[in-house]
1. Comparing 1, 2, where is distance in nm of label points 7 Å out along Cα→Cβ at positions 32 and 72 highest?
2. Given that relative contact order in percent (Cα under 8 Å, 6 or more apart), derived from a single structure, equals 26, which label among 1, 2 identifies that structure?
3. A value of 0.15 was computed for FRET efficiency 1/(1 + (r/R0)^6) of positions 104 and 216 (r between Cβ atoms, R0 = 25 Å, to 0.05); which of 1, 2 is the source structure?
4. Of the structures labelled 1, 2, which one yields -9500 when helix-only ellipticity at 222 nm (-39500 (n - 2.57) for each DSSP H run of 4 or more, over all residues; to 500) is computed from its coordinates?
5. Can you rank 1, 2 by percent of Cα pairs over 31 Å apart and just name the one with the largest value?
Structure 1
Amino acid sequence: MVPELDKAEHELLAEKLCDEDSFRAYKEECDNCKVSFTSRVLGNILVSLGTLFYGKKPSYQKFKAIEVIARIPYQSWEVASYVFLSAFHGNEKKAIELAKTSAFSRMAQDNETMHVVVISHIVQKEHGANFFMHTLIPVLFSLFYFWAVFILYFFSPRRALELNYLFEDHAFREYDLFLKQQGDKLKKKPVSSEYLDFYGRHVRNEYELFLSIRNDELVHRNSSMHHIRKLLEKK
């Protein structure tokens with residue numbers, strides 16, 4: 001169901017998007033795409049609730065909540081894929097497609113997990129931890145999001161992808177705005193993270209960290225829309 005982009009390919013693309021011309025061209029590919037009414041309503045609910053709890057302005061605390069939630073569609077797709085595999089194991093083409101979905105979902109989860117672990121470390125170090133705002137609320141959001149995506153995927157893969165497109169677009173825009181507003185300050189803040197080293201991504205400061213995360217979210221956003229187009233081509 002999802003584009004065949006492995007970790008190495010993702011990392012190369014995310015690095016390429018640090019170039020302004022490449023970034024602009026890739027971004028414009030999927031800017032302002034139309035989605036269904038159902039996906040739009042669910043997407044607006046998620047974004048509005050996030051704004052209610054964490055405010056309109058980008059912040060470290062808001063990013064932590066976003067990243068806790070951002071992993072959910074990929075987890076939900078992986079679970080749904082295994083459910084479908086139980087029903088379609090006799091159909092080799094369908095089984096291959098579902099296996100590819102599971103593989104991509106695991107890779108995307110790892111990427112989003114890197115985001116939330118590293119950002120959580122920064123939040124705890126600089127701002128302290130608030131169980132209600134930084135843990136409980138994101139978990140409740142995640143429960144709602146998981147089942148919304150699972151049901152959408154089960155009945156309409158296209159709408160599940162549309163919802164992910166909207167959420168990843170929101171995340172991308174938040175990071176992009178944050179870089180524009182806080183770029184000079186972020187360049188003066190060094191980053192040290194064992195998890196980043198474990199993941200295999202190396203940055204010198206918070207500006208480079210959030211730039212790479214912004215690019216990740218843009219890749220996830222565009223990947224969702226690219227595959228929606230593939231689904232429509234098959235019809």
Structure 2
Amino acid sequence: MNDEVFRHCQVLESCRQRSGRMLSVVDLVERGTLSLKAAAVCLEVISNGGSFLVGARPGGSGKTTVMVALLNFIPSGLDIVATDSPRKLRPDFYTRPACVLCPEIGSGPYYGYLWGREKLTAFFSLKRHGHLLASNLHADTLEEAREQICVQNGVWPSLFEAIELHLFLQVEKTGKRILRSGWWLSGSGRYQEIIKDGLLTSSLPFEPKRLARPVSFLETLLNNGVKTLPEVRAGVLSYLKG
């Protein structure tokens with residue numbers, strides 16, 4: 001494991017909420033939480049600097065698991081910096097672009113949690129300074145996420161749009177967790193649903209032919225039995241160089 005992969009995965013481990021191996025995107029595809037094509041869309045968007053939030057109202061629905069797995073898709077060279085200190089919400093803390101991780105948008109004295117107008121405004125404003133943002137929250141829909149962030153916390157709607165990709169999970173009666181919907185901020189400044197009931201829609205953020213390469217890459221990981229977070233991150237770094 002090289003130093004970049006080691007540092008990256010150390011921060012991912014800080015998000016651990018349960019014992020056992022943290023799941024990778026390969027695990028999530030195999031379990032049916034994400035379809036292969038939905039995972040490929042996430043890879044294409046996030047690896048090109050797209051910020052993202054993962055939402056689900058119930059606890060234990062897999063928000064953190066999916067968020068951590070998708071953090072393996074961030075561009076090469078970006079350190080992950082968790083919001084466990086107020087100074088990490090200040091632009092002058094950073095000397096270069098980073099992936100700023102809020103482990104959860106929510107109240108409570110937990111590691112890195114953010115709540116309140118001042119803190120969340122500072123977090124979302126970091127996008128304007130060239131940083132990629134990632135977090136999760138207890139919301140089932142785009143409207144619920146907007147209500148929490150903009151109404152309950154008073155964050156300006158223009159700052160809400162710092163997030164290009166919103167993903168919402170659902171727990172089925174069988175207990176299976178699935179990515180139910182995904183919304184992408186289009187160039188027109190409006191959110192479009194790109195994943196509906198787990199399937200891709202026609203409103204993709206890029207030409208459909210661009211999916212071929214990330215789909216092929218993820219298929220290779222699946223076929224080669226690559227599963228752990230460090231293994232997948234190393235694979236993604238090689239993919240991004242190509």
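1. 1
2. Answer by label: 2.
3. 2
4. 2
5. Largest value of percent of Cα pairs over 31 Å apart: 1.
All of the numbers you see were taken from the coordinates with simple rules; none came from a lab. Just so it is clear, the structure is predicted and the values come from calculations on it, not from any experiment. Cβ atoms are built from the backbone, for glycine too; each structure is taken alone.
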